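Read through the structures below before going on.
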Structure 1
Amino acid sequence: MLRTIAEINEKIRRGQAVVVTAEEIIGIADEKGVERAAREIDVVTTGTFAPMCSSGAYLNLGHTAPRMKIGGGRACLNDVPVYTGFAAVDVFLGATAIPDDDPRNKIRPGHFDYGGGHVIEDLVAGKDVRLEATGYGTDCYPRKKIETWIRLEDMNEATLFNIRNAYQNYNVGVNLSDRTIYTYMGVLKPDLGNANYSTSGQLSPLLNDPYYKTIGIGTKIFLGGGIGYVAWHGTQHHPDVLRGDSGVPKRGAGTLAVIGDLKQMKAGWLRGVSFIGYGVSLAVGIGIPIPILSEEILHYTAVKDEEIFAPVLDYSEAYPQRKPDILGEVSYAQLKSGKIEVLGKDVPTASLSGYYKALEIANILKEWIGRGEFLLTEPVAPLPGVEAGIEFKPLRERPIE
């Protein structure tokens, strides 16, 4: 081990830590070699900014006078339903929740202009949000209805809690059918008209720590423009997949569950997203510092787009029929060039992930650490790795008689 996290934090406090982004470390490692670069660099910062559907926020709305039991009743924020199956005034707002009936959502079937992700963005932006709620009334909570405006600052607690973020690699979506299809990977044109992907590649956090040697439960992160933490491994965390020579997964692998105080986040890093014909989501900004504890860890952070490969999948067949066959593998360097070759045809590419926003996150995190405002944390427990043998299980349907 070259250094410990405690030693790095002491250098951060003294303003002496050497911090670079995951983009910068590539050139440094090429020029100086991994061994020398590992001796000189203390922290490498990463970033990603993309739609992350498994996101949401739990909110404590505050008690009314007289008191009201919203828990078990029904509540909406700007007509978007929230889950109320908690105590009296605790609710959960999911990023993909949609209004029951909203004229803004009538452009085409399945198209929604506004949903849970947009409510989260509006709250963080300091806007008034309309709260409508009904309860069944009890002796201790007699009120049955409320309609009012509410802001983020009015709430007792507002916590972003995302159960699956920062996917470690993902599919490239194409469409072999003769009709346009509408997916969470965006609009896919017929006959290989386009290819969409969604990862920041060489900047992406888990692609810079492919075996989770530094990122674990309790890791302090940039989340939505503020401070957050890795709370657990995310849903569908599946590290036991095909990997390349550098250890980087060639398929969707690890995921993170993350948590942080919504009140200190910024709207620019939490953006409501609408996918025509599919639904709504929330674009989330996440940045994670990688402490350089060894040469091995630095080697992983120097991964390049041309070394990271993703599977090309036909979404007209693979979803919802779940056929496992892939059409090939392409590198992120190829994807970022603007076109890839699929079945002998040149196909234009587009990213749902904002690389320049991801780079901005990595630079912000670099500045925070450089100014001594952000110290690193020791994970309290590791994320499950390849050896955990976690299975990716489909729903096993059984008839109900």
Structure 2
Amino acid sequence: MLRERLYYLDPYHKTFNTRVIEESHDLEGNIYVVLENTAFYPTGGGQPYDTGTLNGVQVLNVEDIDGEIRHILAESLGTDVEVKGVINWKRRFDHMQQHAGQHILSAAFVELYGFPTISFHLGREVLTIDLDTEDVSPEQLHAVEKLANDIILENRVIETKWVTEDELEQYSLRKKLAVTGEIRLVIIPGFDYNGCGGTHPSSTGQVGGIKILATEKHRGKIRVHFVCGDRVLQQLHQKNHILSETSKLLSVPEDGVIEATQKLLETNHALVKSLNEKEEQLLTFEAKDLLHIRNQGIVKALYSGRTIQQLQKLARLLVAEAEDVIVLLVAESEDRLQFVAARGSSVEKSMKQVSITALPLIDGKGGGNDAFVQGGGQRIMTGTELLKVMEDSLG
């Protein structure tokens, strides 16, 4: 029976003794054992599996396959042997803190605003819940977070109880249950009644604290990112380090980082704008020089290290300046070739023929229309050779 599993009888089990009753291989070839009883929690209900050791052998994963708890091992243990199991307590207790914290936070959203939780994910660093609402305000988040932490500070008992389907009517459950048979409730008296198969601490105080980190829209609903327990301290340490290092880089006190960053962004924006203007001016001068050396109505040039955006700008300036010109530009780098072909408004030839001819030769991709095409690919040939191919394609 589920209720007789050691992780349900006492989630604080750190070590236990039992016997291997089966050893086999799963479909992926992994070694697994089945035990007479186990304190290892298998993945389920949004909570990840426990890790640890059996007689010193690493337990890599724990799965519940049709009611059979399989312990995936790093090496063989054998069958019908006595084993000592050791739970990775740091991981287990973290999961207990996070899972109980999720119950508290989800209940707080329902208590204050009637926002039910429709999904839950316990990640390595951060947890998320998806709320059945399209919007949540900063004020609502603050109120929910405060209520959740008040419940934690009150150090209320967290009870677990096995009930039948008929007995469910006695409890105001936060959401309907999909399970039948053995039903396990996790209860914070006077605050939350919820069906759950996970592991939890014995009191809310052991959750330590809850901090909402961010929210985002997800499939029309609101996803809330948060942490509980020791993860709150980890987040605080990480963010404090980032703030401290940023303060040093900007040479301002920590409370001046936001203002200094805003000024830096404004300065950077002005510099980028100025550089773009200067580049535009230089390209204009370059376009006029190129027009002086056109040959039979064609301007062609080869560059090293230029971007496709720079080629496009230059080509547009050239055809705007001379309506009877055809422009062929190529940029080469260590392993790539890029090109642009454009025509002035009075030229009838289609530039599509240039890309149709050039792209297969450089294993490239590109696009455009009759007046303007661009593309890029591997440096299978030299830039000079590509320019010749482009010019020859025009007939």
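Supply the structure label, taken from 1, 2, corresponding to distance in nm of label points 7 Å out along Cα→Cβ at positions 279 and 375 with the calculated value 2.5.
Traced to structure 2.
A value of 29 was computed for percent of Cα pairs over 36 Å apart; which of 1, 2 is the source structure?
1
Say we calculate mean count of other Cβ atoms within 10 Å over residues 159-166 for every structure; which of 1, 2 gives the highest result?
That would be structure 1.
Assuming 35, 9, 6 is semi-axes √(5λ) of the Cα gyration tensor in Å, for residues 239-286 alone as calculated from a single structure, say which of 1, 2 it is.
Numbers: 1: 29, 18, 9; 2: 35, 9, 6.
That value comes from structure 2.
Using the calculated result -0.60, -1.15 for log10 I(q)/I(0) by the Debye sum over Cα atoms at q = 0.13, 0.22 Å⁻¹, for residues 119-174 alone, pick out the matching structure from 1, 2.
Working through the options, I get structure 2.
Out of 1, 2, which one gives 0.90 for FRET efficiency 1/(1 + (r/R0)^6) of positions 95 and 367 (r between Cβ atoms, R0 = 41 Å, to 0.05) as computed from the coordinates?
Numbers: 1: 0.90; 2: 0.25.
Traced to structure 1.
So helix-only ellipticity at 222 nm (-39500 (n - 2.57) for each DSSP H run of 4 or more, over all residues; to 500), computed for just one structure, reads -11500; which one of 1, 2 is that?
2
Among the shown structures 1, 2, from which was the value 10 of relative contact order in percent (Cα under 8 Å, 6 or more apart) calculated? Walk me through the numbers on the way to the answer.
Details: 1: 24; 2: 10.
Considering all the candidates, the number was obtained from 2.
Each reported figure results from applying straightforward, stated rules to the coordinates on display, with no laboratory input. Here the structure is a predicted model, which is why all the values come from computation and not from measurement. Cβ atoms are built from the backbone, for glycine too; each structure is taken alone.
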